[in-house]
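J.: Before anything else, here is the set of structures, which you'll find just below.
Rule-based calculations on the coordinates, nothing more; no lab input. The structure presented is a predicted model; accordingly, all values stated were derived computationally and were not measured. Cβ atoms are built from the backbone, for glycine too; each structure is taken alone.
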Structure P
């Protein structure tokens, strides 16, 4: 079975050697360089990749990925799509061969998007990263999706914990292109619920709160916007946007709606607890934080956050317990928070203050 790795790249020479080392078990590596000026193409070629250079007049991620895929000869059985800031984890090939041999046409890798400060996996989810060579294409200006053509339908999709990809984000890389691309994508296909959510989120990142509210409210009306974790996330952003505008009543209403939409979502309960603590509603904050802690299994999807699954819920519950006069409970909660973040000086200071108050 011949397996290819294909990618698009621009000015990523610093990642090229690591990328190629991780793909050494592939039968071929194919990269479309879309205008690098830092020697990316030369470095990749020297390491054994087959590289073509082509600049696109009007940038679309789907067009670039489809051109990269077209570089892979038809005699390959399967392809892995990889970015230059990602690496394949050893053992990936055997895992992928097992799934393809078993009839899978599309394989979702266990994908680690981000890492804790201690270097442990943080945000982990399954992601479309491998497919049969023929019968697939990419669609979407940005946040593009892998689409099966009629020849592949019905398709068998497999998820593999042994087929793993690690992402090592280049934090220096600009996100500036995402807003105009998302605006173009939503204008091109206004019924795409996923892009509507991403566009509203992008407005929130930029503190354009009114546009955030407008777009995410529209997202929630779309017929295909049925995935509850994403709907709850839109409601959270709307609530935070209203708070940013100084509208406390609507902020609370939308955060509560997020909790009701998907009650098994730690992120919504933590946000509610934070909101109530800022309003000095310590009973409400205490309840919401403890409700968050009742959810003990972090789901493998991309709507979870580091904050909700770290020390924050314990910290928040402890803070509220202290203000409610429950000092013994606050001590225990701070101790649990410090297990997760032992080097957090602010947590240590708060914990010591509660200990002193308890013994006074």
Structure Q
């Protein structure tokens, strides 16, 4: 990543910090006022989708590979970490069963669902256990893998459009028609928050496609007026509808937030250098290790938080505030080591070269 794009790693750091927040608060009995912002933290996944598309565009433009080599490289980037986490999840589930007689970890051990995850096709099969319970948060890997598969075709379509800024809006229109059409056909079908269809690539495609807007801006440096006002306005709108469920709320939400993040990114770009270097380095540590942190953080945010709650008997709001910085540091330290382990295994599997750290 070029030095001037350190901001991408910084934004990835912000994204994973938001995601940790949304999971950490769920174990605590907090007043509604303390839950709202942490709940909205799950929008960090939308930031990852936008940034993933943007980075893919830069990579694909500079060295257009064959379709097979492109997919092979993408599989290399996500598979080893994900397969290792599947093993960790199953070992913890089986170990807790042997030691306590019950599953302490909410892990699906269904063989078919495990196979779906191993082959990275769980994002195509609308079963909650397979999509998000073999590895908690595994829905993101299943969805991004499908988006990787179709990215070269999206990139070609984007290039062919005379008015390229329309591309994300066209994908949103397509997704909206498909999902609302399914609801009209059968009103028992509803895109609910954190359901399979909310997580599905159909619903997440428009947000991913906002990365093309970011790519076009980066390449052409078009002047965008008042990006901060536009960005924060869209983020506030997304925050408001997040808590107002309707048949279209969670179809609109990912695209609306992603579009807001696009403008926030443009607004932040000129101000990035003014951020204190210690803050940038600290947040980029999370960004540099974001995938490994994403994979392991649920065990700390959920089970370890429950252990802390059982041992420390004070008010939950106070305990949550005191525990949160400790949790963030633990997640970072363990995430860095987990990332190193993933890279060692990845090198052994794909490159068969000795690495030293």
Structure R
């Protein structure tokens, strides 16, 4: 991602200064200009001293009286006001430099979302632009404390600025995906296909899963985790008709990714459109989180098959059972571990590792 920084001076020259230079060159007094242009001496003086702006009407009068095009005066006035606003904004941003400690600036640079900029004021501006907000105050209202439900051990202790950056990356990925309006029935059919994909290698389902869900109006994106955020997944509605499921590879395990995906899918089908759900690890939780967790468990291993889980003791039994119900052995191992039928260290080689290319 290429970035071009243009020079922006930290001062602004009022167009009135240019007007005075032209009057001096032509040997015309302010009083004479006022008479020629049909303006009061006070108005001319205020313009020259930068107190009053050059209006479109004044620009036309200056063109008639001085022979300098009105377009020139209008452009000078616009450039002056823009420079004033930029300088004022820079002063405000200087007071927000400490905010940089709350966001993963180094990660945003590394991933190309912002240029490698050493000026801290410019860095504040660039990161605010990345988040799509105009000030740190606006960021705190929209990103620092989003309307989200967090799930996971010590979730409230996670770095909110880092979590926000990860979520924003997902939003930007989803913006590039065109999907039809959400269709719940079609998404349910997509979940049946997704369950079969658990038997595929990661370099296939990381493409097939987003493509299949997109047909149902759901954008599925994989976003590399940010150190310090520890987010495993999130789900929200980016528009009234477009849902977003965002996944990381936090646990480096394919079954964990699938469990998180189906957990987020549960939120999508069972709960409303107003809530954002952010996961730091799927657990039983309470209320909506428990419902989403049960949904994921039952989707991957339906209750009629789950009753056989306590009797799976060997690698062969696990693999045969997985083949019989149409999921990967890793999905079965993760369920056995979560239900404490086997140790956390048991059969981990069947779970399969996933990593970023």
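J.: Of the structures labelled P, Q, R, which one yields 0.40 when FRET efficiency 1/(1 + (r/R0)^6) of positions 63 and 311 (r between Cβ atoms, R0 = 41 Å, to 0.05) is computed from its coordinates?
T.: Source structure: P.
J.: One of P, Q, R was used to compute semi-axes √(5λ) of the Cα gyration tensor in Å, for residues 199-286 alone, and the answer was 21, 16, 9. Which one was it?
T.: P
J.: Here's another thing I want to ask about it. One of P, Q, R was used to calculate Rg/Rh (Cα atoms, Kirkwood Rh), for residues 55-222 alone, giving 0.99; which?
T.: Answer for the origin of the read-out: P.
J.: Just checking, which of P, Q, R has the largest value of FRET efficiency 1/(1 + (r/R0)^6) of positions 23 and 335 (r between Cβ atoms, R0 = 41 Å, to 0.05)?
T.: Ranking P, Q, R on FRET efficiency 1/(1 + (r/R0)^6) of positions 23 and 335 (r between Cβ atoms, R0 = 41 Å, to 0.05), first place is Q.
J.: Who wins on percent of Cα pairs over 35 Å apart among P, Q, R, i.e. which is largest?
T.: When percent of Cα pairs over 35 Å apart is computed for each of P, Q, R, structure R gives the biggest number.
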